[in-house]
Structure I
Amino acid sequence: MLGETAIREIVERVLALSRAEETEVLFFGLEERLTRFANNTIHQNVAAADAAVVVRAVVGSPPR
């Protein structure tokens with residue numbers, strides 16, 4: 001999983017590249033781990049990590 005510094009750099013870069021009047025950047029990160037035991041031994045050990053960036057931009061004024 002990315003550290004706080006790397007996440008901040010990604011978010012700041014996205015904001016710097018935006019030409020919209022308003023920009024919102026959301027970063028989501030998830031780590032999951034699972035260990036299954038059978039007969040007192042580890043049967044399965046799984047780990048997964050995922051990340052997503054969501055960008056919402058406001059362009060122009062809303063109609064009146």
Structure II
Amino acid sequence: MYVSFALGQSALGIGLGNLWLLLLVPVACAVVQIAAIRHEEAYLERKFGDSYRDYKKSVRRWL
């Protein structure tokens with residue numbers, strides 16, 4: 001989901017010829033990492049415990 005957001009923003013920047021949108025992709029990814037992913041992972045660890053921690057070891061965060 002988050003990768004598609006970053007790719008969509010990149011595609012929009014390229015399609016519109018807007019350099020600012022492209023430059024904001026890393027900033028947006030950092031905000032998503034801090035504001036969403038960290039909180040989601042903490043919640044899932046509390047809810048599912050070791051099962052989620054094991055799952056997290058077997059998959060990549062962004063893909």
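Tabulated results
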quantity: Given 13.1 for Kirkwood radius over Cα pairs in Å, calculated: source structure among I, II; calculated: II
quantity: When relative contact order in percent (Cα under 8 Å, 6 or more apart) is computed for each of I, II, the largest belongs to; calculated: I
quantity: For -7000 (helix-only ellipticity at 222 nm (-39500 (n - 2.57) for each DSSP H run of 4 or more, over all residues; to 500), calculated) the corresponding structure among I, II; calculated: I
quantity: Distance in nm of label points 7 Å out along Cα→Cβ at positions 2 and 34 - structure with the largest value, from I, II; calculated: I
quantity: Parent structure of the calculated result 0.60, given that FRET efficiency 1/(1 + (r/R0)^6) of positions 10 and 42 (r between Cβ atoms, R0 = 30 Å, to 0.05) is the read-out and I, II the choices; calculated: II
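Each reported figure results from applying straightforward, stated rules to the coordinates on display, with no laboratory input. Computed from a predicted model, the values in this text were never measured in an experiment. Cβ atoms are built from the backbone, for glycine too; each structure is taken alone.
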